[in-house]
1. Here Rg and Dmax of the Cα atoms in Å has been calculated and equals 24.3, 82, so which of 1, 2 was it run on?
2. To test your reading of the models, identify which of 1, 2 gives 2.7 for distance in nm of label points 7 Å out along Cα→Cβ at positions 83 and 195 when calculated.
3. Here FRET efficiency 1/(1 + (r/R0)^6) of positions 147 and 363 (r between Cβ atoms, R0 = 41 Å, to 0.05) was calculated and came to 0.20; which of the structures 1, 2 was it taken from?
4. For structures 1, 2, calculate mean count of other Cβ atoms within 10 Å over residues 139-146 and state which one comes out highest.
5. With Rg/Rh (Cα atoms, Kirkwood Rh), for residues 115-162 alone computed per structure, which member of 1, 2 shows the largest figure?
6. Which of the displayed structures (1, 2) returns the greatest value of mean count of other Cβ atoms within 10 Å over residues 51-58 on calculation?
Structure 1
Amino acid sequence: MSDSGQPNRPIVVMKFGGTSVATPEGRAAIAARIAESLELGRAVVVVVSAMGRRGAPYATDTLLSLVDGLPADERESDLLASVGEIVSAILIASELRAAGIAATAFTGAEAGILTDGVHGGAAISEIHTGPLYRALEAGLVPVVCGFQGVSREGSLTTLGRGGSDTTACALGVALDAFEVEIYTDVDGVMSADPRVCDGAAVLDTVRADELHQMAMHGSRVVHTPAAELALASGLSVRVRNTYTDHAGTKVADIAAYKPSMVATAVSHVADVTRIRVALRAEEGSFGNMAAQALVYRSMADAGVSLDMFTPVGETLVFSVNKDSVEAVQGVLSRLGLAHEVSAELAKVTLVGAGMHGVPGVMARMASCLADAGVTVLQTADSHTTISVLVGARDAEKAVIALHEGFALGA
């Protein structure tokens with residue numbers, strides 16, 4: 001150990017998903033991956049997710065379904081949801097010991113992960129690294145439950161869906177890890193959803209800001225807060241396949257990697273609904289800007305996240321996930337604001353750090369979509385993205401048209 005308490009070996013944090021934990025073959029593959037890393041002279045910290053998907057006995061959704069229809073309690077829901085990761089951690093620690101690798105399981109609390117105390121969607125506020133450093137010093141591989149931590153008051157809290165990625169990246173930052181490796185059942189971050197686009201290819205390298213935008217706009221490979229951590233910290237992250245020797249995707253620091261192409265990937269989000277609001281109240285008028293501010297504040301107070309919001313004269317247009325429509329309509333009705341709802345939509349986003357300041361990207365997108373017969377209902381953009389709102393039936397056509405039109409498979 002060094003004087004700082006850190007081991008004299010480089011630390012790697014390895015995160016494994018629930019689909020690989022769920023089978024004997026998967027657990028054997030995980031043990032082999034960890035053994036390979038140890039043989040390279042690294043100190044290994046493992047993070048695991050709950051096993052399987054809905055229907056599997058210890059999947060998070062299956063556990064929560066046990067109390068469907070019963071009076072809900074947020075604290076108890078977090079306790080129940082955390083069980084899957086605890087089972088996974090014990091299974092992997094046992095698998096490692098059977099393979100001759102000294103290991104021990106940690107809950108999030110035992111690993112020193114403190115949160116802000118919000119049940120169901122907590123944020124990590126601090127990590128006390130002592131317990132993990134002591135385990136590493138003792139020659140153990142700590143196997144940490146992802147997705148969970150503990151509030152300062154001692155309540156177990158969960159980090160939201162996909163939160164094990166965030167656990168891994170947060171531990172990577174706190175432990176000053178050499179690298180965080182996120183293992184999935186695909187070879188890396190793809191240029192598009194391979195279930196939609198046959199030409200989707202594994203990206204050798206993706207910038208941290210691009211990964212963040214991809215996660216925000218529908219890519220499911222990495223949890224959005226984890227991508228935010230990678231972007232904010234400069235953390236070295238690699239996304240790999242548990243079962244193959246593919247090198248995977250390296251997540252590059254934005255200061256160190258200049259993109260060679262205008263666009264990197266296409267992401268998409270289904271089940272989008274567009275809301276068109278008349279800003280003039282039925283009785284009297286708030287005034288245009290005052291009405292906008294009132295709508296934004298009221299939606300925030302109701303816990304509704306707005307996307308692609310565009311004021312046009314006396315009208316405000318924005319989109320939401322379909323699960324938020326009922327809450328949106330309730331807010332607008334209480335405000336006395338007439339509104340129209342357009343459902344069955346999707347958002348398709350072209351992502352690329354290379355597009356910033358380059359003229360003609362939107363023109364090229366428009367041509368690709370027009371040639372594919374896709375009607376664009378609304379657009380929004382940032383330095384690294386251009387999003388289009390399209391009909392749900394046109395989403396796949398739009399993804400394929402943009403992927404081909406910008407030669408992303410190459």
Structure 2
Amino acid sequence: MTQVPGELMTASTVKKATIPFIDVESAQQRLKNVVNQTPLLPNLTYSELFQADVLLKREDLQTVRSYKIRGAYNKIASLLEQRPDLKHVVCASAGNHAQGVAYTCRHLSVQASVYMPVTTPQQKIEQVKMFGGDHVELVLVGDTFDEAQQQALTYSQQHDYPFIHPFDDAEIIAGQATIASEILEQSQQAIDYLFVPIGGGGLASGLLTVFKQLSPATQVIGVEPAGAASMAAAFQAGHNTKLAEINRFVDGAAVQQVGQHTFDICRDLLDDVISVPDGLICQTILNLYNKDAIVVEPAGALALAGLEQYAEKIKGKRVVCLLSGSNNDITRIEEIRERALLFNGLKHYFLVRFPQRAGALKEFVADILGPADDITYFQYQKKHNREHGPAVIGIELKQSEDFEPLLQRMKAGGFFNDYLNNQPELFSMLL
């Protein structure tokens with residue numbers, strides 16, 4: 001399937017969506033010698049797992065290692081066409097948009113003030129500095145993207161510098177829409193399902209405007225992190241709304257409120273929006289790394305993680321999942337593995353009562369643990385004025401079915417005090 005030459009994406013052709021004008025053809029021209037046409041590759045692992053023809057659109061291989069360069073470059077280049085004297089822009093980002101802006105500004109000789117949350121992974125901070133060089137001033141402020149964006153907007157207004165929005169802008173959306181044109185050109189067969197990650201909604205909006213014109217039979221499914229499902233919340237409310245708080249683990253998609261334009265487009269055109277837990281996202285990251293040697297960040301794994309909820313519907317179908325980015329900090333790998341183990345029921349934390357006598361620990365290891373169980377965390381302090389001393393113990397299992405027998409042996413032996421996995425507040429304080 002190919003895009004009709006010269007076709008423009010306009011409000012009149014996307015039902016009632018209110019975005020005024022999405023010019024994909026001009027975006028393609030601006031990006032021609034800037035971005036990579038990333039491959040659309042079959043994935044044997046997930047094809048076999050879901051009995052479907054699963055293909056991955058590899059935007060993790062893009063310039064700056066995410067799709068965000070498309071929208072950022074298209075926006076700033078279009079501003080320069082209107083204002084050749086443009087000297088300075090401002091943006092806010094959780095990381096990938098900032099890298100796109102930094103690369104663009106260095107390439108086009110424009111200065112940028114880049115606002116990012118204090119919680120941004122160090123790897124993304126270093127990448128922004130590397131791509132932008134002396135064309136970028138980096139400002140770390142606030143705990144969330146939304147807080148950083150508010151500071152950036154204030155600065156932009158005070159100095160009358162254009163604000164380069166990460167998702168709620170026609171030229172940003174048009175830049176991201178070029179991915180859809182590539183997918184349709186690369187696919188030799190009709191696509192039944194397209195899974196796309198959603199943070200602020202710019203990527204989904206761009207893909208929707210193209211697919212719903214040129215491949216209307218394709219079901220487009222938006223996938224959000226369960227801890228920051230802002231698009232789903234807006235759908236449920238019937239209007240764009242702001243989440244009171246979010247989980248920041250999937251930093252590339254941790255947005256409290258989607259854009260107004262992106263909400264309008266997704267509300268009218270998106271076939272479904274689903275959310276996936278952090279643990280499944282982490283397991284997907286590990287699967288891609290261990291089985292396919294593909295490195296993705298949490299937001300980059302979102303779309304592929306969404307297949308789990310559509311397992312029955314996609315059997316025998318042609319499915320495209322967009323891997324949106326690979327800017328993952330290696331220091332997060334242990335946390336990612338831990339979350340995956342917890343999700344799969346292979347890691348369990350207990351508050352254990354040890355009798356204050358010699359040999360108690362030896363008895364626990366010999367008689368309570370199963371032959372394949374492994375202690376991975378142990379915190380204990382002997383207290384002489386008590387009959388029992390509490391310990392926090394983390395145990396990793398080979399298979400989830402070993403949990404109940406372990407629990408029963410602990411209780412029968414008088415070692416069990418409490419189970420911590422289902423007590424998030426206590427769990428986070430102790431570990």
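1. Matching structure: 2.
2. Computing distance in nm of label points 7 Å out along Cα→Cβ at positions 83 and 195 on every structure in 1, 2 gives 2.7 only for 1.
3. 2
4. Across 1, 2, mean count of other Cβ atoms within 10 Å over residues 139-146 peaks for 1.
5. 1
6. Once mean count of other Cβ atoms within 10 Å over residues 51-58 is tallied for 1, 2, the winner is 2.
Laboratory data are not the source of any read-out in this text; all were calculated from the coordinates shown. Being a predicted model, the structure only gives us computed values, none of them experimental. Cβ atoms are built from the backbone, for glycine too; each structure is taken alone.
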